[in-house]
Each structure stands twice: as C-alpha cells, then as structure tokens.
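Engineer: Several structures are given next for inspection.
Bear in mind that the values in this text are calculations on the coordinates, not laboratory data. None of these values were measured; they are calculated from a predicted model.
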Structure 1
C-alpha cells in the first residue's frame, strides 16, 4: 500500500477517535493529529507523482596547464 494511503487511514482513525472522545482537550489533540496525517498524505501522494532522477555532473577534463 502506498505511503499516502497509509497516512489517510491513520487520519481517519484519529478522526474516529476524536469523535468518540468526551474530553475536549483530548478530542482537539486527536483532531490535530488527524489533520497532520492528512497533510502528510497529501504530500506523499504529490511526491509519488514526481519523477526525480539525479544525473551527476560530467567529469572535468584536465587540459594542458
């Protein structure tokens, strides 16, 4: 499973935990965690679409000195 999807599942779990929490401080904490995982999911899904390849620079040729 792609990392972005894993983050989405974690976000959903934290939102569900927040819904069942009666303590307002704990609820806010779970909601903040859920939002953080949503941001991670968005970033991971965007990064999955980027094709980054590294090409090292050409070697320098030593000419006459």
Structure 2
C-alpha cells in the first residue's frame, strides 16, 4: 500500500483518487489545474468519463490506495 506522503509527492500536491473502471484507480493532484500542470493525454484516455487530466498520475489498484 502506498503512503499518503508518497502519493502526494508523486502527483505534486493533495491527492484525489478516481475510479475509471472496477479494480483500477488513478491518483491525481486535486488542484493540478489551478497549479497550471500540463495536460496528460495518456492519463486522460485512461480516465474515461472523468475528462481531461493534468500533471503526473499514479495508476494503482484499490488495495494500493488503501481501499
């Protein structure tokens, strides 16, 4: 399981965990747009209906993010 501090460091701020499909989680910076992070095309494709994502993203399982 990832530590909160590790995830925050990886994405550059407070984290938000999204679930684009069962068994998959994407961890993003919740205020990445406000911070001006660049568009992440690959993460945006993986996110499905969550729309365009910005900045670095961590792909994980529910267990790895503490669910």
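Engineer: Given a value of -6000 for helix-only ellipticity at 222 nm (-39500 (n - 2.57) for each DSSP H run of 4 or more, over all residues; to 500), point me to the structure among 1, 2 it was derived from.
Structural biologist: 2
Engineer: Given 23, 57, 20 as the derived value for P(r) over Cα pairs in 10 Å bins from 0, in percent, which of the supplied structures 1, 2 does it correspond to?
Structural biologist: Of the structures listed, the value fits 2.
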